[in-house]
Every structure is written in C-alpha cells, then in structure tokens.
Structure P
Amino acid sequence: MSSAEAPASQNRLLCPFASLPQPLFGIISEAVEQRATDIHLDPTDDTATLRFRVDGAVHLRQIMPYDMFRRIINQLKVAAELDIDGSFVPLEGQFRWQQAGDIRDIRVTIIPTSPRRQAAHLRLLIRPENGFTTDRLGLNERELFNVHNAMRNRHGLILVAGPTGSGKTTTLYALTSLEDLKQRVAVSIEDPVEFDLPGVRQLEVDETHGITMEQGLRTLLRVDPDVLVVGEIRDKTSACIVARAALTGRLALASVHGRDAAGAIEALHYLSVPYYILGGALRLVIAQNLVRRLCHDCAIERPIKSYEAAFFQHLQLTPPPSVHDANGCQACNHYGYLGRVGVFEVAMIDEDTGLWLTEGPRQQEIRQRFLDNGVRSLAADTLEKVSLGLTSMQEVLRLFGQSFDQPLQPRRILPHDPHHPIPA
C-alpha cells in the first residue's frame, strides 16, 4: 500500500520541530505563533501565495517565488510520507509536530491544479489543554443543564448541527466526555478521526479499503455498543441506521449540516428518516456556530447605532447602550480578535414535542414552537454575546447578513476595514 493510499490515522508520524527544513520550518513556526488553524499554499504564474486562517478569517501572509513553493511541496511530501512523484492525484497524509510540550497534529492535503501544478492545505489540530469539556464551549447555565439532562438518557438521539467549521466535532467530543465510559461500551465512526478519545473505540472512514460510513455503522452496531458517536451524517442509509439505533436502546450522538435546530430536524427528514422515528428518537438538538472573540486589550467601545439596535428589537431583546469594535494590537497580532467563542441554540425534545413531531410539521412551524418553548435562537445568543462585549456587530452581520428570517430596515452595509479581512 502506498503512502498516498494510507488513511490519515496511519500516517501519524512524530516530527520534532528542529527536524523540519527551511522554509517549511519557518512557515509552521509562524502559523503556530499566529494561532492559525489552517495553512493554504496556492501557485500562480511564477509565484505562490501563503495564507493563514486565524479564528475563521483568512489572511495573506506572503507572496513567494515559485521555486520556494515547489521546495515546500516536496518537504511536505517527505514529512507526511507521501509519493514524492505524485503530481496528478490528490495526496493525503499527516505528521505530528512537537516542541517543548506544544503538539500539533498536522493533516496535509495536496491536490493537482491546472495546468500541471499542485496546491496544498495544512490543518493544524491542537487538543484543548484541559480536554473536551462542555463548560468551555460557550453555553449558558440553562443550556448546560439541558445538555447534561439529555445525556443522562440511556437511549435516544442527540443532534449537533451547524455549517462546516462551526465546531461540531469539538461539541461531540465534549458530550462524549460527560459519559462515564467505564461501565459502558462507546464506539465512534469519523471521517477523519481528529483526536483520540479515551474509552471510545474509534473507527475511521476509509473508502479505499471498503470502510464506508454505512458499512462502518453496521459493523459498530454488531459489537454491542451503549453509546454511538457519528462524526457526520451525510447519506440516507446512514441517517436511518443512526435514528433507528437511537430508537432501539442506544444513545446516539451525531452531527448534521443545518442552520438551526429546526433545520437540523428537516435535514434528517430530507435524508429519509420518517417523522415518527424522529419524534420517538430525538432528545436534544444543538445548533451552533463560531464567532470571533474580541481582543479586550484593544477593543473600542462606542454607542450603538440605530440600525444595530433594530437587530436586538427584532428579536425582542433590549439593545445595549454601547457595543465594541475590533481594533488591533500586538497582543492579537493586529487582527482585533483573539480566539473564538461558540454561539448556540439548544432545543430540548420533551415527550409532548416528540409526539407533535410525529405529525410532520413544517420547518417554520418547528422553529416557532421552539421559540414559544423559550428556546434561545442562534441570532439571539450572538447578540447577547455582543451585549457582553465578547464579540462585535461585524460578526453578527457576517453570520446573519442584514436579516433574521426577514429583511430589516434600513439596509446598510458597514464600511470595509482593510486592516480586518472579511472572514471566509
């Protein structure tokens, strides 16, 4: 089996920092210092661009000569044990970087681009210092209570919904950490496995060797699991397997794409899960996203503007007298933001709501029922974090545009600040 065919979990090498050659040494060093989660390398005619993703926003770091770019590509192939001559097929691998107790698992993807070139992406994974815990996600006390209460169930389905890059995997891992797995059998299937979970049998999707999500789920259900963790539901068969497993005596935790809790339920129904199964299996839906956290060393406080106050009033929230804007200083590398915080919608599915779901309500009807039951929406949670000074109105506009389900007036776009790139 060539290294290009090997699953990422088998390409996990220990690569001491000092052993990496220049210029790769310097790029990873700068990325770690800048707290980057991703490194992007893309060739042009006779140069290449180096960009970092920091707290969800992409920043241009360097335009380099093409010869230097080619050298970096070759160094990456060596570090991740990829085919040095492979230029016409996608290559995936992984290596571990470590220096003085600071560890990054670096996932490498190299793809062919036209004409006869290659581009590279590096994902820098870092395990939280204190492990995966729910109290560090950004949930309020009521939401934490509902999450812990739902996890006490011995069967049922807990859904985590959100777009790509919204922290769904971190939340799934944190939920799993709530369980005392000494007396329970826990299994997971992920694509790929990002971190080791003590006490969990983790299976990685590897379609090259016949391990699809569907086949992996069927295998895991034959090993007598009490807890089933599914990295992401993407197809109809897998959705039905997970939902039926939750209905027949297992606690299933899974993620799915959806803009909010109602959208997540609709997404499962779209994947052919009948409403009568959804109503019987669902226990909790967590919809989430990530917003950039303001750097408190340099954030600037100012009075709230009338069109910003309209966002709060639209959601029946009291506008704060002032909000904070990003500025930039040495502490945050002049980005204006330092880290990210989760925003959440946590919807409990009690017996009455589950019975109501079996009738097949429309998505907007589900959304309204959650609001009537006191569920705080994603937009409301984001605005509350603006009131607390944790994030900015610019982040609200990035996530929700100029409306929450319907247009707000007046429609106005904030002026673009060239010092703070628009997040991708």
Structure Q
Amino acid sequence: MGPTESSSPADPMSLASTRRSPAHHRGLSVCLVTGEYPPASGGVADYTALLGRNLQFLGARVAVLTGPLGGADPECSTDALPVYRVGGWGPAALPVIRRALAEIQADVIHIQYQAAAYGERSAINFLPSLLRAGGMRSAYVTTFHDLRVPYLFPKAGPLRRFSVHTLLGGSDGVIFTDSEDLVRAHPRRPAVWIPMGPTVEPGSRVDRGEARSALDLDPDQLIIAHFGFLNASKGIETLLRAADRLQRSGLDFRLLFVGDEHGASDRTNAEVATRARALASELGLEEHILRTGRLTTDGVSQALWASDMAVLPYTDGASPRRSALFVCLAHGLPVVTTRPKHTPNLPLHHRSGRFVDVDAYRIDEHVAALVEPEDDAALAREMYRLAEDPARRDALARGGSALAERLSWPAVAAATLDFYERIMDGGRR
C-alpha cells in the first residue's frame, strides 16, 4: 500500500486521487463517512479502513469523508483510498460536508456511527435527513458501532435519544456490529447484523522469543496483556485489583498495556488513564506494569505475540463490537474476559451472508475464559488458573483463533455490499 492520499487541511474539498478500482468492479460508488480514520487511532478508524479496502477489492469504488487530522502524524498513514477531510462535525460544517459529498457523487453514503468519534456532536445524526431534503438522492446506510447518544447541550435529556432515533429513521438501511444493539434499537428500516473482523490483522508471525527480545521482556516471565484504550467500560480498576491479588500470591508476572491509552476521540480516556496510574501506584503495582505507548499495527502484533494471555474485563460484558477482543483472539492469545449479556434470538431477516448462523459467532467458554464483570477475585482466580495450566491456554487459543478466522474481512465486505444492493433494490430482498 502507498501513503495516505488525504486532501490538504487548507483545502478540505479537494479529492486527493481519482484512482478507480479494477475493471471488474460492479460499478457501485461508496462514500464511507467516519469521525476517525488513520492515521488517527481507534477501532472505528481501523474498521473503516479495512472495510473500504475490502469493498474496493470486491469491485466497489470507495472514497472516505472524515474529520481533520488533529494531532495525528500524516506520515503514519498507509491507506490507498481517496480521502476528503472536513474541519469538524458541528452544524457549521454541514455546507462543507454537503459540497464534499456532492463532489464524490456516491451511490451509497455509509455513515460509521459512534458518538465519541464525532466529538459527540449531533450534526451527523441529522445528516441523511438534511441531505435528502436538499435533493441528494444517494442511498443512506448507517453502521451503529454503539448506541451512545451525542452531547447536545446541558439538560438535553430526551433530545439526545431523539437524535439517535433520527439517524435510525433517516437512514435507508442500518447495520449493527452487535446483534444485541440491533434488538434493542427496534429499527423500522431494513436492518442487518454484520460483525466486525479483527481491526489489527496478524501478519507474518514472529517467534515469541524474538518478540520478547524486541520489547526487552524476560523470556520466562508470565506476560499478561491488555489491549485497547483505557476508557470507563474496560474494567481497568478491576484488572488492577486482580493484578494486586496475583502480586500478593507471589506469582511472577508483568501486566503489559499494549497500544495507545487515550485514542483520538473520547476525551474521558485520559481521565481514566490518570486514575489507573494513581491506583496502580497506590497498590504498589508499578514494578509489575509495562506500557508500550502507541504502536504501529506490526508493533501491536509483536506485543501480543510476546504475551501469554490477554485480559479484557469489560464492565458491560464481552460483545462482538469489541475490536480489541477479536484482535487478541486473531493473534492466538488465550483471553480472559467478562461474560456476555444474554442476547435475544435474532430474526432471520436481520442476518446476512455467511453470518446467518449467529450461534457460530457467540463468545462462550470454548472461545475465552469468562468471569462476571467487576469481580476482581474471580478475575484473579481465572488468570492464576490459566497461568498454571498451559493445556487450557492452548485450548482457548485454538477456539478463539477459529472464531476470529470466521470473522474475515472479505466476508464482512461481501455482506455489506449485499446489503447496499438490497437497499438500492428498495429493501425488498
């Protein structure tokens, strides 16, 4: 892949490249609208880049509309898709967004919705309705990465929920990465569950000894990895208190925090990271903790290959929208995480492509070691048990890897392309 072809911040309307997909394309033009995109770090950024490249491989013509680079280093981007950048996502940005989309002339405008990725600004929630009212006759599809509401103004209350319902109703079709979110949303538009693939794909595997040497890790020490931003739903306090229990048990280990702690979008991540450091210091854990800081995708893979297990104690339970979970599974790591919430049965008309058999993608005891949320004693026991049981680690690694392999990006892109065509056919299929 070549360097990112993003437009200059001084000219947010210019298209960086006019390259098109190979001659076998289906002729479908797609614009992916996303609040974050590489080189900015984040699960939605990586998701969008991987989806775009795989849609392009299947023959669609793909462009990306995203926000400003912010503090990201443009030299870190390696994407080959044409990228438009706008200055922000508030109401004042709507004319600029409209002009950019008019220039792209996409058959499908596909919004990647996560409130934090747009700075919790609400304009994105009204975008399909406003563009349609202005005469832009594209098909509007929204992927809901979560159902969090944006910030509007103090005491906005029900209006914040209304803004999410407006995006649901204003879209011609909606995609959910988590089937539980789909069931909760009760969409009246055509809707489908399409899970995400691992947002950091393993490259050529590095020997564990080499990976540890590169990170200056003891070759014989137990390395417990946590991957992902330190936000309020990650159960970091539970993880640290469980690590304290392991410390008091005499277990020789290092807790390796892999990757950027803060990310580009959620401002509360920095507060969580600060509290986590204070708690680690209070518990006397600092000598057991290592932090890699932001890494390239190859660096993330190397750090995970150097680890013996990953621990991801989500406060709301493991779910298919947790990109860090699937990255760890794809790298063959045994994972300790929190028990998923019960999901009601998903009707057949909400299933798509190879993802018709929802049970084949469930997170269960064959895929990961499961504990209840916010139970640091149970978490510590499961971590200790895995540390002492290499055979169980191997069994979980095999089960997790098999699940990650089923969540391939070509399959995700093919299901997404099928859904586009269903929407353009009037939602009849």
Structure R
Amino acid sequence: MKFCTRVNKYHESRVIYECLKEDNPAVYLLFGLCNYIAGKDTVDQGRQILEDLKNGKLHEIPDYNVKEVTKLENYTRTGKLKYDMTELAKDGIEIGELLYMAFKGIWHKTTKDLNSIIDENTLAIIELILNIDAAMQEADPSVFEACFHQLMNQYDLTETEEQYLAEKNKRKVTMEWLQEKQEQELQKVMEMGIMDHADKPSNQYLESVDYEYHKSLLSCDFEDDIEYKKAYAKIRYFFNRKDNLLISKLDEYGKYIALNFYKFRPEQQKALFAIIKKLELIQADMVRLNPELGKYLGISNDEGIEGSRYFAIYINLLKMFEKPWFKEFSSDKKYSLKWIEQFLNDLMRSEWRDEIADEWYKPDMKKTVLGYIIGCLITAGVLEGSDSSIGSAVVKHIKFDDKAIMGKTMAINFGKGRKKGYCDWICDYVKH
C-alpha cells in the first residue's frame, strides 16, 4: 500500500472513531488494535521512504493535505479514544484477557469456522430485516404513536427550542402571531420536501382542505403554486384542525415516517420530528393564552375524563420547573428543561396520573404535589443537594399563595413524596 494511502486512511479512521456508538466495548478494543497496527505500519513505511528520499530515491508523490494530516488535534479530537481505552483498562485487565473475554465463544475456532459463523449471522440478519420490515408494514398505527416522542428525543432539538424562544423574545406573543407561526413552520418543512413520499391526494380532498386559511397566514410574498397546494393536502392528512390548532395524528404520521425514513436526507429526517416539537412549543403558548384549548391537546383518557385535566397539571408543573432552582440543582446537563418536559409528559400519561391529579385538584395541594415529585427526582438522582437547600431554593423562586409554606415545609414534602407509589416509577424512568 502506498504511504500516502496509509496516511489518509489512518487520518480518516480517527474521524470515524468519533462517530462510533457501539454498545459492545469489544468494538472499541478492536478498533484500537487495528489503529495500532495501521499506525505502526505507517511509521515503518514512512521511515523507509524518508531514508530512501535522503539517498535520492523517490517511491511516490504524496497525495495528502500536509496541513490537515499534521494537526495533532485532528487525531485526538474530543479525546474519545483515550477515554474509551482508559475505561477498558480501569480494572487492570490486560489486552489479551479482554480479547478472550470478548471472543471466548469462538476462541478455539479456526478462521474457516469463523467465516462459516459470519455467513450464518449474515443470513440471520437478512431474515430478521425482512421480518422486521413485514412487521412494520403490518403494524397498527397506534404502535408508532406510542413510541413517537421516544424516537423524537433521539434527536437533539435544543436548537429548535432556542430558535423559537429567540423569536418569541423579539415581540409580544399574541394568539394571532402564534397562529401565523404555526402555519409558517408548516410551510418551511413542506418546502423541504418531507411530504414527497406521501400518497397523492384525490381531487376531492385537494379541494376540501382549508388551503385558503393556511395561505392567508403566510408571508405576503408567498408565491402560490399547485405543487405546494398538493404538499399541503398531503400533510393535512396527518393533522386535524381544532379551533385553529393543528393536532398531530402521530399514529398515521409516525407510520409514514417509519416506512419511508431511509428515503429522506439527514436534514429531512430531523425535520420530520422537529416540526412536531415546534408545533408543541407553539401550541403550549396558545394554551397559556387560552386554557380552553387544552382540551384538544390533553392526554387521552380511557375513563372518559376530559384531557385538559392532565394537561393543566403538565403545564403548571412545567412552569415551576422552568424557574432557576431546577438548573441550579440539576445533577447533570442531560437533565435539561427539554428532559423535564418529556418526563412530565410521560408522567401524566402513566398509570399514576389519576392519583397525582386527584391530589393536585384538592384545595391548596398544588405546591405540595410539586414537593412530592421533586422528592422523587432527588431520590432518582436527577437533582442533587440537601432537602433543605433545594426546598429553600424552590420557595425562593416560586411565588406561593400560602405564605406558611417555607423551605422546611417543602423539604418535608420531599420526604413524603419518596413514600408515594409513583416514586419507584420515577426512579425506573430515570434509570432507563
């Protein structure tokens, strides 16, 4: 192999390593060993080339960017390789033993046996892929709704939230602005082509959708055309409109994403989920301005109780966690407002929602229920600090109607919360 090829591949391999997200540490170990071999052979060949060049013999013309491949930071980057190798070595186990532990099932096989095993695994993978695809095709749309937010949270949508907050801070937030924003965000993702793989609408459906209403809320320089109208008709299949709210049909929309995901470009894949996040942010503000709209966005209730019963709790708790105390005592950056938002959403979908709601709606119990939940989060490791210090901070940053509720009382509520049945649920939620 040419020296310049070795250099480029060695350089590229370190870039690739930064992207490894394997669960099996053996992958990191093997990568490190392969990197060792590649680096050693490159050094040996480079020394020979340099020696020959000094003696007037040129083997090849270097085909690499000297500035790029001589920057040490391009190899060390985030320090992932160093961290992973340090973690593997923390128990003092030698490389040979680590390899044996990882491959003891095939340690005494021949390479011919290994090839047969690899072929068997390949056939098994192919069969599994076909079976998974068939199951996806046949799956009820409710499956995709149930896991939609979990899938959405695999993307870092912090930028989406920050952009929306920045736009809000530039103006007075009115219902009119929120309605315009809702339609304009829909326009952005449609123009990205996220409906390219949806079924074509019938002429009847094309003419029945509220296209004129949507168009009236777009910018005055919007240029209308039939292809855009078709895209709008397609996307409206995945949304119901209630009092000018676009209510996502996450079951049908989730299945559309799942069956066509590989066809989208990376930026489109993220946009498919980001639009739901943006609409949720907009609609949460709509509900703050008009709480009656909460009935359209509430959690579905098998017992027929109006959904806003739960949504109101979610909104009020979220406001309390938005105060500075939460960030101050959060044990890890991953426990952000985005995380707490999803946690509260899932909590109010859980089997404990009625117990929480029943206590919440008792007189003067809202801050007490908040204390119960905070106590569970301390136990789960989301918050760190003494009960008294966290209690004092909560009282300081949240306006209490009952002035008798002080930090000490709040800390007592933390302890009571740990005895609640949903404390175990919260601990399991954080763990997983």
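Using the calculated result 67, 51, 47 for Cα extents along the principal axes in Å, pick out the matching structure from P, Q, R.
Label of the originating structure: Q.
Hey, helix-only ellipticity at 222 nm (-39500 (n - 2.57) for each DSSP H run of 4 or more, over all residues; to 500) derived from one of P, Q, R reads -11000; which structure?
Q
All of the numbers you see were taken from the coordinates with simple rules; none came from a lab. Since this is a predicted model, take the numbers as computed values, not measurements.
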